[in-house]
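Structures are listed in the sections that come next.
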Structure I
Amino acid sequence: MNKTKFSYLLIAFVITICSCEFSKGVKKDLTTGLSSSYNGFKIDDIYLADEGGNRLSNNNIKLGAKVLMVASGVDYFTEKEGKVYPGCQIVLTDKNKSELLNLPDAFAEMSSGVAVAEARTLQATLNTGEPMVSGETYHLFVRFFDKNNKEKEIVSNVDLKMQ
């Protein structure tokens, strides 16, 4: 094979590899203990927030409050006819690992898809309260995923201390 043909093949290979929509990584919020990993998505940030959307600076949650897990700058959903199909699994367990909540898809109402721009920020909401008890610690697991490619996911874990 001559050098010119080889150069063109090499350039085509590099362009093909670089044009793939793929990302993988981890993020850790040392202030709240939120630990997240992502595979197949790109994300700018992921954090815990209060009901008003304000970033939390610790994992102490007042019983009865809403807690949000927010992933921003999300990209690389599998797009079909201009829409994407996000999913969100939420699991809450107590100190004995007993499930208090298990929502396989909190985004089930998005079954007809959403515009790509709407899925750039994903938000899971947890309403705290009974049977949770003040003074106890609970484990929150949230998995955002692409309904058209379940291998694409953002998996987050955090312990919440009820006040």
Structure II
Amino acid sequence: MSVISPVLEHREHDHARCAAEALVHAEETCARQGLRFTPQRRQVLEALLESHVPASAYDVIDRLATGDHRPAPISVYRALDFLVEHNLAHRIESKNAYIACDRGEKCTPGATLFLICDKCGAAAEASSETLGRLVDAETIARGFQPRQHVLEVRGLCARCRAAAKA
């Protein structure tokens, strides 16, 4: 079974609703697991939720800067580490950037695929239990124990492909 975020599909996306649901999911996850969802962690997640384009830690700092105040990089990195550790955000290795998890409870174990559009920069997360089992079988057969399964697939999203045809 494969599940994908609707971001890169060729249809309308209600981003305000998507961001609000991701925040509610984060609050509920933290409450259920007894984790502290501090104002700093919330602000960093909100900064990530501004867009489906992965953001570096310094992009997050820029988004959070107000007037003369810029958050300290170490505090943003700590918040990002917390969000990633608890599956509320993900790190896109090839971009050294982060993206909020917009899938909530649908973020299932298995292999995680990041579909990254080369034109608009948007990224969407997909998960495949079948692919996860295949990766497990291949790695275990070689005596290798995977810590996580993350694959990045680059190309053009449906919106950018449609715009190119127009």
Structure III
Amino acid sequence: MISKSRILELAEERIAERDSAIYVVEITVSTSNNISVEIDRESGSVTIEDCISVSRNIEHNLDREVEDFALEVSSAGLDQPLRVVKQYIKNIGREVKVKTFDKGSVEGIIKAADEAVIILETKAKHRVEGRKKKEWVINELPFKYNEIKETKLIISF
């Protein structure tokens, strides 16, 4: 079986040669050597040329005579959850739905992200004492990555 570490090494080799703004999001290798590599870009979108370049470097450095494999290199889709810190940083200012392990789900805007936490700005109507109508209240909620089960972008048209 082909190792994930070997695939990561080959992908990062090409990324370093081509464009350091690209990074690997996830690599999966099945028992039947079906290899899937997801890449993303720190800003903007991944191009077809980016995928082709990474794919060719992996394919040309693995020997099909030793182990047969199927290879797919793609961009991390908008419908896929965020999985690495760089994706959270890239999406600062965007609306997301965060599912936690113990607090349920929360929708809001990513205000900040670093290696330890993300800050999610939420907005909800609450009754304020002494007022007849509910008013919008803005809260900033910190989440550590180990508290997050899944984070997905909210796509609106």
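Each reported figure results from applying straightforward, stated rules to the coordinates on display, with no laboratory input. It should be emphasised that the depicted structure is a prediction, and the values quoted were computed from it without experimental measurement. Cβ atoms are built from the backbone, for glycine too; each structure is taken alone.
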For -3500 (helix-only ellipticity at 222 nm (-39500 (n - 2.57) for each DSSP H run of 4 or more, over all residues; to 500), calculated) the corresponding structure among I, II, III
I
Comparing I, II, III, where is distance in nm of label points 7 Å out along Cα→Cβ at positions 42 and 146 highest?
II
